[in-house]
1. Upon calculation of Kirkwood radius over Cα pairs in Å from the atomic coordinates, which of the structures I, II produces 21.3?
2. helix-only ellipticity at 222 nm (-39500 (n - 2.57) for each DSSP H run of 4 or more, over all residues; to 500) computed as -16000: which structure among I, II?
3. By the measure mean count of other Cβ atoms within 10 Å over residues 162-169, tell me the structure among I, II with the highest figure.
4. Looking at structures I, II, which one was Cα extents along the principal axes in Å, for residues 138-273 alone calculated from, given that it came out as 43, 37, 26?
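Bear in mind these aren't lab numbers, they're just calculated from the coordinates by the rules spelled out. Bear in mind the structure is a predicted one, so any value in this text is a computation, not a measurement. Cβ atoms are built from the backbone, for glycine too; each structure is taken alone.
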Structure I
């Protein structure tokens, strides 16, 4: 094939970052798009010349120039198009979270396995230089025995972000958007915003053994989900940690991850290294500090969901295309996408029941509004 053809399902805000990432990659081309909302696909295609807009998903999936489908629909609407794409023998990329329940995640995983296609859940934070350096230091044993791992996502989202577009002439605000609902958002600050850092902490510290959490809705109205929460984590290796998540922290702070052990400590804020200190220094530490400490970076979506970079998506999609071409596993697999959802569901179950929850979860916790 002359190029790898991508198609996007769901033409909302995040689809633009996928489109830009695909545009910047060599050997790839965005060829198709689909959205169930009337006119959305056509408008998206008009903004991205060369893209064919479809108003029928099956017709798009039958396009012979299409090889990879990236799902950018609301979180609780990932499963149906992902399964259809797999059944059409297209490889599948799914924005975070992979889905909002374990049952729906498993349905995607099963469809991809049965149809022999690869699955890629988007966790672009793993491709940042600072996080890669942190992972390498852990794998080299430089922290000694891991003792504490903390991650913080203290962001700000306006009430309008959750309310959605308001009908003309509306005097009393109404809930018209999908955000902040159990059925389509699948959760609040943890499921929508902090899931990247949930994934990072699990990737860095290892499997989670149990969680204990408290959540609340304090800064927003007309939402069903949490906008603030604190979770205490015990990892299977014996280390402990915390995951703090909020969309009710003005003006929105940069996300942060702190890793500590008996022989070292490191702190990464957004894509910046704030601390890099080990009992046994190595010459390469200077390169890490010079390259990654106190460099200018973006706000990373701390107060504006559009204020992110396409670069992380691009690096992950590059890895996925290469994995397909070589017949190897991508760096982030569908099983890992499921893992992040499982940890968040355990956090929710603990918050709802007031009890410590052990992983793995045997089934989805019962929660409002989810079928």
Structure II
């Protein structure tokens, strides 16, 4: 057999059903990687540094010799690791090695991926490498955000249950991407509570591009669609915690129809109190203090005192009032706000009823799928 070098489009297509091996260093992989890829580093972070220094300060030949010294002692272990990975994937202790496909990439599609691909091919696997490496993948990622998508925005003041409404829409087979879920953050000062650590900016972009591609692919393969496709997203600021929505994609979101959930203050207060009241008091106090400058000294003091007194509801009434003003200003700053704004009046926070109302109000489903999305 021979190693086959393929384009990013072919690579990602095969990646849906086959194992992807990222042979960059652990530090490179930890910073960001292709979603679903497995780390199989040719060099440790320190070894990569040594080889890179030798390449720059001495010669390519010296760097290759050093690399071979590091690589040689790892060959058996790397083969066994890939074999175990494939056995687990195939749920079988024995399988025909020459029928096992692996996808390999490094940073630029150079010597690291070539070296590992040679070894795995020698052992009997069918190996594909990514032309241009992870760098080509990143170019593909960034290109996804410039593609036009048929987006509908679900808006509403804090406590309107927007995330839950999106989840209900997803259960109804609507196309949904939970941006806050991808970012591991709810967007407010309390947004990190109960969430895993946020991804790096680069990794956030990677998972968002993958979600967009998956959605478009589902539209393209769907048969007998009663409606033309639309993608439902929650209204967000460009910044979600420590990550940012890509500028081109955020601009698209700001130009789309927004379906504003108009729910009474008391209902939203009840919902938000139940949602966040379960967290430790110290965490809530720290979150309030983080927005002290914007909230104001007096309101911050009152909110913290209410927390100390276990009066969660009155604390969140202060915070909800603040966030309502903040969101309203952001909402009205949209260009063409009046033509994009659609108000949906609801009496309570209910994911199921909200989803039904959103679908009822949305009747103009216009797809915008171009050849760039294929």
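1. Details: I: 21.3; II: 23.7.
The read-out comes from structure I.
2. Going label by label, the one that fits is II.
3. Working: I: 12.6; II: 21.2.
With respect to mean count of other Cβ atoms within 10 Å over residues 162-169, the highest-scoring structure among I, II is II.
4. Working: I: 61, 29, 20; II: 43, 37, 26.
Answer for the origin of the read-out: II.
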